[in-house]
1. Of structures P, Q, which gives 17 when relative contact order in percent (Cα under 8 Å, 6 or more apart) is computed from the coordinates?
2. Thinking of P, Q, which structure, once distance in nm of label points 7 Å out along Cα→Cβ at positions 79 and 127 is computed, gives back 1.7?
3. Kindly point out which one of P, Q the value 53, 31, 25 was derived from, the read-out being Cα extents along the principal axes in Å, for residues 87-174 alone.
4. To which of P, Q does the computed value -8500 (helix-only ellipticity at 222 nm (-39500 (n - 2.57) for each DSSP H run of 4 or more, over all residues; to 500)) belong?
5. Among P, Q, considering only distance in nm of label points 7 Å out along Cα→Cβ at positions 71 and 167, which has the greatest calculated value?
6. Kindly point out which one of P, Q the value 0.98 was derived from, the read-out being Rg/Rh (Cα atoms, Kirkwood Rh).
7. Of the structures P, Q, report the one carrying the highest value of Rg/Rh (Cα atoms, Kirkwood Rh), for residues 15-150 alone.
8. Output the label of whichever structure in P, Q has the greatest value of distance in nm of label points 7 Å out along Cα→Cβ at positions 7 and 39.
Structure P
Amino acid sequence: MNNSFVNTARLLGAGLRALLVLTLVTGVVYPLVVTGIVQGLFNGNANGSEIKADGKVVGSSLIGQAYNLPLKKGQETPEPDLKWFQGRPANGLGSNSINTRYTLILSGATNLAGDSGAVKGTCPAKPEEGTLCAQVVAAKDAVVQDNSVPGYTVEPSDVPADAVTSSGSGLDPDISPAYAELQVHRIAEKNGLPVARVEQLVEDHTQGRTLGFIGEPRVNVLELNIALKDLAAKR
């Protein structure tokens with residue numbers, strides 16, 4: 001009886017010591033070591049890939065932002081502020097009552113099928129409301145209208161796919177070089193800048209494929225707009 005009690009107490013003591021040691025190693029030492037390594041080698045990534053301007057954090061390179069005008073009285077949908085480069089649509093974020101665009105409460109796509117509203121594989125001129133075709137057609141019309149300025153007319157065939165479709169998350173921070181270049185004349189006109197200088201700005205902020213073969217060339221909209229702000233300030 002006494003031997004059984006002693007053995008049980010010894011086993012419980014060994015288990016408790018093992019629990020304390022493993023808790024210390026896996027719950028304190030390991031996280032601190034990993035955090036230290038990551039902070040030392042990948043500081044920017046570990047802290048949210050922050051982007052700073054004028055000494056303040058203005059966003060993340062991984063999350064898109066909206067560039068809209070303040071809502072007017074009685075207005076529910078904000079209008080884009082056309083002096084800035086615009087990102088991809090965020091239709092998935094605007095389709096529920098909890099979320100508004102880029103508030104980071106939720107992320108999501110439209111969940112509409114690729115042939116939603118299509119007739120024989122093609123979007124008609126007046127697609128059914130609420131379909132993907134309706135969103136694409138409306139977005140294309142807006143892109144053409146917004147970016148056509150005196151001396152430069154955007155044709156519907158010039159509009160790239162990322163200008164009229166949202167990403168899977170709805171938070172894509174990048175646009176294609178083609179969409180950025182399509183906006184150049186409008187940006188130059190709204191900010192009183194030479195077209196050539198704005199074109200150079202886009203070229204300077206165009207990133208190639210990751211490792212040379214992964215993904216597509218892209219332009220980070222937030223970084224581009226920060227550079228645009230600095231350029232406009234020097235005008």
Structure Q
Amino acid sequence: MRNAIALGDGFVVTTDNSGGIGEKLRDVVAAPDRVTAYFAARVALLEQWAAHADPVSVLIHNFSGEESWASYVAGVKEVFRESNLERPKIMGSTETNMELLQSAVAVTMIGKQRPVEEIGDLEWYVYGTPLIGNEVLDRCNEIASLRLIKEAIGNDIVKQLWPVGSKGILAEYRRLMGDSKIEIETDVDIHSTAGPSTSVLLGIDALNIEKARQLLGGHLYKIRVIDSFRNET
């Protein structure tokens with residue numbers, strides 16, 4: 001599992017947070033609270049899928065004030081609508097004793113793992129463009145689609161998923177492969193942060209590559225391994 005914590009009996013927990021992004025005057029990035037919560041929930045959901053799980057409960061941790069709660073809930077609901085998933089119960093809490101100068105929210109998901117068949121050799125692709133900050137709002141058509149990812153998983157086109165975060169594609173690929181020296185290239189920046197997982201790594205069986213291209217479209221980029229530079233002993 002990537003950033004999921006195993007709770008036992010097939011349950012896993014994932015979470016993501018956002019600070020300084022929202023509707024307060026001192027926020028670094030101005031964005032509707034609904035959008036901020038959407039992207040936090042998006043990351044938590046992708047982490048669930050990376051662990052072969054689907055959410056059964058959602059918690060919102062709201063530090064932006066009572067007036068932001070409804071918008072945060074709406075953003076989380078949008079993630080489930082887009083993904084064609086049944087929406088679990090959404091609960092949480094709001095900080096009302098202290099008024100913060102900047103927005104802050106976290107979304108936590110508890111999920112139940114699905115049975116997974118044995119995974120063979122996969123070809124790895126980047127899906128979506130690495131974006132951060134205002135790029136996420138201005139270039140939303142380049143973001144990996146939750147709906148299409150879920151469809152690809154459901155149709156057994158995608159066998160494994162690995163979200164890309166702030167450290168970029170290369171760092172995540174090295175982490176995935178367990179090789180800190182492996183070198184790769186692809187048609188997007190492998191060092192740039194992908195913010196709220198605007199890019200994901202997808203493991204696809206060779207027989208399903210064409211199906212993946214037809215479903216996921218033009219923002220699917222093959223990862224080419226250059227060399228691993230392993231030390232020979």
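1. P
2. For distance in nm of label points 7 Å out along Cα→Cβ at positions 79 and 127, the value 1.7 is produced by structure Q.
3. Q
4. The read-out was computed on structure Q.
5. Q
6. Q
7. P
8. Once distance in nm of label points 7 Å out along Cα→Cβ at positions 7 and 39 is tallied for P, Q, the winner is P.
Bear in mind that the values in this text are calculations on the coordinates, not laboratory data. Everything quoted here is computed from the prediction, not taken from an experiment. Cβ atoms are built from the backbone, for glycine too; each structure is taken alone.
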